[in-house]
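See the structures that follow.
Just so it is clear, none of the values below were taken in a lab; they were calculated from the coordinates. Given the structure is predicted, the values throughout are model-derived calculations rather than measurements. Cβ atoms are built from the backbone, for glycine too; each structure is taken alone.
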Structure P
């Protein structure tokens, strides 16, 4: 199938031919899309449909808020230029108010369409794009999604299943009142750095931010309960040991903190070489973000949902 978007109104048309003429109702949600291979790619999203000649579009067909998944079709620019075809002939919409002279003998009218075809170039990527990060939106605001399913429909469309990668909803909301005023700002800032890096920087960089946040959270929590200034100077592994010791016995929090520390060391090239360790992956980074959220919940620094 081919997709056409009216350059003036944003109305959407489709057809099995390369001249989309059938209005799509209800009007679907259509977003700019771009594969993110490096952090710098986030700066190349553009701000609209006419920014470049090779833009991809994602047409959403369904969204599940519980599983945080979207299904929809991916299109690529067919025209090789960002400017619309002003001679596109389309069928009028039922609610359009038109003069009799606007409609030709074929029952259609001219509309300036940007035309897109199924984005089959995605299939040329490794694993046909499975596992890649897809950004939806523009340079003003965009979200990150993991491609977890790729299909070709009977009509030749490239159908994607996407899983949300947003850290919002993964990190719980911090209850600032439970944190000593001396440390409130730096704890909040450390969590913001986790959010800013999550799924936009390299896996190792995300793990680094999670390690820093975990060390800050755990050490400041211990200080609030003991007044031990020395704990504020220790690294995460040592802080984790203290969490498991008397009188805290926060074993789950301790073990999750130790795991984050181990993941961080795996991001160092010398550690990888010396111990034969694998490089942290995107899935490891996602785990590290979840782990910081778990640590916050175990130490009871989050707002109650009730």
Structure Q
């Protein structure tokens, strides 16, 4: 039975079929969930919050999914909320505006608003506003990187990336000019893509600690140019950064390995939670120095 379950989950990821299968194996009592919470007035400005049963002052994660900024829904990523809540993290999985209804930088403005909302309200859900992390996969990793590295987005809400305890990017595109993927070109106003839309250009010494994760067989986002490139830029700037490359994992399976049936493939969840549990907000560290 377990073998058939695993093979079916692998086929679902390999064919990019709906993620209902791996979401369907989540026990109904795994954690508490509050769904459809509005963080703004827009139709896609909503998030779901996954809470450990005993959450009280727990660290908080805001997760952004991928989909080339053209597709995706928070309901597809229940397995991410389940995975992190099972390890003690209050987790917000946020929707954001997508192309063609919105283009750069609207989705970054949405993501920043979701983070600001979470910082203001997470205590009501058992979260600690002094321990907020961003995590994203693919396009969502780009969103997380820009929110964490470029102060414009949180600054619009009277906040700063310095409020973050850290951020983790999974298979993120951080340096992709000129844009080669035709479907992505209009999202970033090609051929007039703003140069400062690239996370790699925002590396600086005061950036929140970063974990950059990638699969060795990723054929969608080149880990050498993107993950390795951002790691080098952050390290050269004097920022805290760690990178992990997972042998044999492709683009989708990197995030898929967070799901219960697929965790055996690689210690993605363990590595992510180790990172998330090892950092405090920079302002707290300085106050204690």
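Kindly point out which one of P, Q the value 1.30 was derived from, the read-out being Cα Rg over 2.2 N^0.38 Å.
This figure was derived from P.
Work out mean count of other Cβ atoms within 10 Å over residues 130-137 for each of structures P, Q, then name the structure with the largest result.
Q
Out of P, Q, which structure matches 3.0 when distance in nm of label points 7 Å out along Cα→Cβ at positions 90 and 138 is calculated?
The value was obtained from structure Q.
A value of 16.5 was computed for mean count of other Cβ atoms within 10 Å over residues 26-33; which of P, Q is the source structure?
Only one of P, Q returns 16.5 for mean count of other Cβ atoms within 10 Å over residues 26-33, namely P.
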